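Each reported figure results from applying straightforward, stated rules to the coordinates on display, with no laboratory input. This is a predicted model, so every value here is computed, not measured. Cβ atoms are built from the backbone, for glycine too; each structure is taken alone.
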Structure I
């Protein structure tokens with residue numbers, strides 16, 4: 001039986017595209033990645049010079065944007081050639097020019113699927129939703145956004161990568177792990193949490209991989225590891241998840257959906273500290289396993305750390321696997 005084919009279009013975000021590609025292959029798909037078309041390079045010196053003066057005079061990047069769109073479309077044509085695919089999955093459609101999305105749809109036989117995993121308020125997609133057979137969002141509150149009331153949206157959570165298997169590691173003392181980009185709205189929470197956990201004898205591995213002075217100036221705690229040199233791939237991140245005892249999640253102001261950390265904590269059987277209050281309404285929530293922090297104080301954290309982890313029923317855990325996620329959005333059966 002021939003493998004099903006799928007176009008995977010997304011950004012090259014810290015190696016997560018490679019993991020999604022490998023997990024699709026693991027579950028029987030032949031994958032064509034098209035993220036390479038987003039890489040832009042001037043064709044000649046004249047284009048670069050023209051852009052410099054155009055931007056200086058007009059205060060606009062319109063010329064460069066048009067060059068990028070033209071180049072992306074040409075690269076997509078080369079990649080797709082005359083072949084068609086069973087499915088196409090576009091994650092963060094706002095990063096792709098509309099003419100490229102239209103081209104991808106023309107090369108898709110069954111379902112052309114969009115997924116916005118970063119919130120519609122942060123990255124609007126109103127102008128392209130109509131192109132998709134189905135459009136999924138990770139933030140359930142986007143379903144009631146008045147700006148999108150005329151569009152059919154489907155809510156779905158993120159997932160954990162089931163191809164990567166947990167390996168039990170015993171630490172001498174509890175280790176808490178967080179890695180994330182700099183977001184000014186969560187600096188205070190990150191530092192307060194690190195200090196409080198350290199007070200309770202927990203090893204801290206909190207990483208903000210930025211070397212920008214304008215970002216670094218926000219951080220005062222000695223427990224925060226800064227610097228671009230500490231950037232890691234998503235697969236390396238999963239190794240850190242596997243070796244930690246506690247995962248920590250600081251929700252971005254514009255988000256209500258659950259980050260990947262919630263599902264990784266579920267899969268790897270790790271305790272989770274999160275500022276996302278919505279997690280209490282999910283079927284995998286257990287107060288022994290998940291500490292919901294209101295951003296104000298961490299009273300009760302010592303008691304939480306002392307409680308034993310309560311295993312969640314297997315059928316609930318598997319509900320949030322990559323296998324089930326793909327099966328749901330493509331509406332297919334995976335053996």
Structure II
């Protein structure tokens with residue numbers, strides 16, 4: 001166990017970790033020089049990769065970034081760990097145990113869902129965070145400290161409206177064509193191109209075995225084809241936007257925000273690069289929330305870089321501006 005008598009003002013580095021299912025970004029920030037460095041490592045979602053793999057990935061990443069700067073983990077004042085798949089107290093216990101075994105005492109660890117890390121990095125007020133990339137989730141943060149979520153429970157049962165959902169939907173339509181219950185569509189050429197124009201039966205069998213990230217990666221092709229006017233792709237992208245919109249409205253309704261005249265909504269994920277998808281969601285949100293003003297935000301930084309702002313606020317709340325210990329705020 002790390003010596004907890006080590007003074008906070010001797011620890012002047014903060015770490016922000018954005019842990020996903022396929023990769024993890026670790027950003028380390030020096031409070032003295034106000035400079036940061038980021039690097040990428042293996043995934044950190046144990047529900048996707050397993051506990052042992054995640055433990056190894058995090059250990060390698062955390063020690064690696066410290067080694068590059070010539071410091072050790074005991075020099076870290078605060079480690080903010082935002083992880084996709086962090087849903088329950090059991091999840092917290094698993095990640096907290098890992099971090100303690102690495103040498104952190106619990107007072108220097110903050111663990112949250114990756115959407116909270118991103119939201120809090122941009123906004124210090126009530127609002128919502130919409131994540132629509134490989135997966136999907138909507139998190140809401142109330143003015144009385146409550147956290148409300150919808151979605152993000154993992155594919156295939158959840159993550160609706162996500163890149164995975166869009167990819168899976170077009171692959172289902174191809175399988176339906178092969179089974180004789182769907183009309184041929186030009187986008188099916190794109191699917192067959194993946195396998196070098198093999199026999200459709202071989203393609204159908206391979207599609208059924210594709211992994212999560214492979215399915216999600218096809219969403220970009222569906223969206224580009226929709227923008228060229230393909231009706232089937234337009235339908236799928238529109239349905240995805242409607243699903244995400246319903247999740248947002250569900251979370252907003254349960255937040256019961258009071259005495260506010262503006263709500264901040266942070267948009268995160270690759271699907272928001274598509275103007276039609278983003279515009280459809282924003283239109284649905286505005287029509288429901290009106291007359292309250294909505295501020296839509298996107299980060300110009302990576303999630304882990306944005307998370308440093310949240311880590312700095314947490315650090316100063318705990319230790320004060322001069323780095324002297326004031327009060328515990330972490331549970």
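Supply the structure label, taken from I, II, corresponding to P(r) over Cα pairs in 10 Å bins from 0, in percent, for residues 26-65 alone with the calculated value 24, 33, 19, 12, 11, 1.
I
The value -14000 for helix-only ellipticity at 222 nm (-39500 (n - 2.57) for each DSSP H run of 4 or more, over all residues; to 500) was derived from one model only; which of I, II is it?
II
Given structures I, II, which gives the highest value for percent of Cα pairs over 17 Å apart, for residues 122-169 alone?
Looking at the calculated values, the largest one is I.
If distance in nm of label points 7 Å out along Cα→Cβ at positions 58 and 266 computes to 4.7, which of I, II did it come from?
Only one of I, II returns 4.7 for distance in nm of label points 7 Å out along Cα→Cβ at positions 58 and 266, namely I.
From which structure (I, II) was mean count of other Cβ atoms within 10 Å over residues 130-137 calculated, if the value obtained is 17.9?
This value belongs to structure I.
When distance in nm of label points 7 Å out along Cα→Cβ at positions 274 and 290 is computed for each of I, II, which one produces 0.4?
Only structure I yields this read-out.
Have a look at I, II and say which one yields 21.6, 65 for Rg and Dmax of the Cα atoms in Å, as calculated.
Among I, II, the structure yielding 21.6, 65 for Rg and Dmax of the Cα atoms in Å is I.
Give the label, chosen from I, II, of the structure having the highest value of distance in nm of label points 7 Å out along Cα→Cβ at positions 18 and 146.
I
Thinking only about relative contact order in percent (Cα under 8 Å, 6 or more apart), which of I, II has the largest value?
Looking at the calculated values, the largest one is II.
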